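Bear in mind that the values in this text are calculations on the coordinates, not laboratory data. Computed from a predicted model, the values in this text were never measured in an experiment. Cβ atoms are built from the backbone, for glycine too; each structure is taken alone.
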Structure I
Amino acid sequence: MQICHLILAHKNPEQLKRLAQAITHPSCHIFLCIDKKTDETPFRRQLNDIPNIFFIKNRIKVLWGGRSIIMAIVRAIEEIKSSGTSYDFINLISAQDYPIKPMQELVDYLNAHKKKNFISYATEQDEGKKWMEDSRARLNRYHFTDFNFKGRYLLQGFLNWLLPPRHHPIFSKFYGGNCSTWWILDAECAYFIARTIQKNARLKRYIKFTWGIDEILFPTLIMNSHFASNTENNNFRYIDWSEGNAHPKILKTADFDALAQSNDFFARKFDADQDSQILDLIDTRLLNHKISSFSTETNQ
């Protein structure tokens, strides 16, 4: 059993080191995809003593809401595939995630569920209908999020006024949700998704002008493929959207009891600059780890 943790990061190298320490396991390798806008040097310095960590070479500048995050993930998956190691699963997390169960429990669970995919999604027919309806403009209108030229949003508005709604070049049925970006996929499924996106020129052009496509594209491709029958609608992430913002709630010490009662393997989002004690509690009470050296240093 070999699990690849693919981590997207752009800040807080000390917190990333703490995450890497928490998910280190003999059955796990870690691939780090550092936003190209960010200097890698502090991350390499923090992580140089942790085994089985690899830095993605083919980096990309990621803009929130743009297609760029999809292409960063796709490029990373391609490097993972060409690494020479045969992985059973790829687990996509961000540097602001943290495990809330010991890694051995995740390894045991995935070992008992080989060839399965775990991703959260809604459809236009179920209880997620409102989310999908509210997100329709992400797909059928033009978005210039990944562009950087003066007047781009003026041009965006003009095109959306002038042109008819856009149509997806492949699918008529969509899946997605505000938890769909993060997943655990059978490695062959992940490779299939990356290959589909890279080789379909029409699809790549289409998503170039979408917004927030990371919450829609992966579940849509999976559920319209032969991998759908082995896919469970659960990504095993504890994510709190109760504040009603564009980003999930930053989890703090007051959230510990909810995390302790959760059946999920990971939770997000954490920010050690705002509250590192929640990570201390997770380490000592849920993971049976010693409090990390980073936490000890920053609390002195």
Structure II
Amino acid sequence: MKLAEISEIELDDDPFRPTSLTFTKLHGNGNDFVLIDEMNREQVPEMEKRRFAIACCHRHYGIGADGVLFLSGSARADLSMRIIQPDGSEAEMCGNGIRCLVKYAWDTGYVGEQFDVETLAGIIPVQVRERDGFFWAKVNMGEPRFDRSAIPACGSGELLKERLEGEAVSAVNTGVPHAVVFVDDLDFDIMERSPSIRHNSIFPEGANVNFVKSGQPLEIRTFERGVEGETLSCGTGSVAAASVARRLGLAGDEVLVKTKGGPLIITFEGGNAFMEGPAVTVCSGEISEEFLYNLYQEP
């Protein structure tokens, strides 16, 4: 449908009534998100969320982001988070995304210092602190799951340092499936080495791919499923890297992970992994009626 035809539509027949829509943009170590607040009412109808996210995330024709966060209430927790990625897929969980969502919720007064967030990966407990103008969130990421059925990955047992696509690949689920490859040098074209692992048939739902240089700190580069490219930081990927390093005896119970966008602290307590890091509000604004109307145009 073309823009000129929209004025002829009867309002009651229009499933997504295009009006201006407020948004907030945030980032966690450079992993950036557009947040839509639906605590009081649905702003983007369910049938339009995928198309809306694809359009908003575009770096040239939209706002530009690694994903769109939808914040709403929950019957099981204090908040609910959904994340739809630039390709329109919905991720179960996002470590940097949840920190951005709780930064907004904290600033808005929806939550106190401790609360729970419902995600597709389960209920996530969060603690926040703000000191000298800097905001940090500590997220209980749960127990890293190494069994192949939980990743998911084909086969049985654990997937540790198995040869795939010429790489020694380990895998773990830290909210979403992650492949981890230890390398001596991070200076290479990640777009050449990642897609074949990300799409390998051993991962029925695909996997994010992390290249990690061991040491203190761990250094990491991540190719994200759904973004289909490298992001400056990945929270679940950092937890995955630390978890695999610990499993292989390369790290202890507290691990500093250096992403391209900044550091994250990963700790292990009682079987669970905790991720601590910052989140920053970039701007708030209004998505124009014109932009929303153009969502109706044929691809």
Structure III
Amino acid sequence: MDEIIRIENLTHTYSAGTPFEHCAVDGMDLSIYRGEFLGIIGHTGSGKSTLIQHLNGLLKPTKGRVLLGGEDIWADPKKIRSVRFRVGLVFQYPEYQLFEETVYRDIAFGPTNMGLSGEEIDRRVRDAARFAGVSEQMLEKSPFALSGGQKRRVAIAGVIAMEPEVLVLDEPTAGLDPRGREELLSNISAYHKERGNTVVLVSHSMEEIARNVDRIVVLSDSRVLLSGTPHEVFAQGDTLTRAGLDVPEVTRIAMSLRERGLAVDAGVYTVRELSDALLALRKGGGVC
């Protein structure tokens, strides 16, 4: 597969040389591929936020390199601004960054800074609003008159409007109710399928990760612990548990059945997969 981002021996140390020195990312190697939907999970303090802030140059490595399209993003520091247009980062609770008079102008802020024509800005604003689930009627409203979930969508649309090659979302559903979470994830999935761009989803929710991504990277103690398809990662449930992480409820059921001697694949993570496994088990009468 074609790499869009390659991380080589990445290390980041906060407050170096002080009593508060802390290594948040330690010698990390990671490839992110063009067009994939990647999930990043890890417990608090595992290095998730520090890692993603290196992807568009918000943080500079203490050691190592971040390559975008094969080029070191810090080879010429004067060009780091262009990197941030190519790799769009949506922070956790991005609605706190809204500041314009209307939703339209907030979404248009990034494309305007790119020096695009008024016609192109308008196209991007309306396309991004559609992807994020922001209605036409909402565009002329004040962002401060919206609900929390609507503000979240506006903030995400503002990043999508820059049409980045890589869209990085840090806990995009945090604080939303179940319906809001499902709708937002559906919008993100539709964006990925239609545009075919790379999407990186950071989440603490195994259920969200399992249902949406092509590949999972598990971080633990500032390093990559596991990487693989959801099935490959969740099949190592014991390793995840030792790292202080949970697994999807369906996977927990499968693991429990295996402990009771039933030959159920421990890597299943959807209800359909578990149902199929149980039906096959019933026909075959298999035990471990």
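For the reader, a short list of remarks on this structure follows.
- Value -10000, calculated as helix-only ellipticity at 222 nm (-39500 (n - 2.57) for each DSSP H run of 4 or more, over all residues; to 500), assigned to which of I, II, III: I
- Structure with the greatest value (metric mean count of other Cβ atoms within 10 Å over residues 102-109, set I, II, III): III
- Which of I, II, III leads on mean count of other Cβ atoms within 10 Å over residues 62-69, largest value: II
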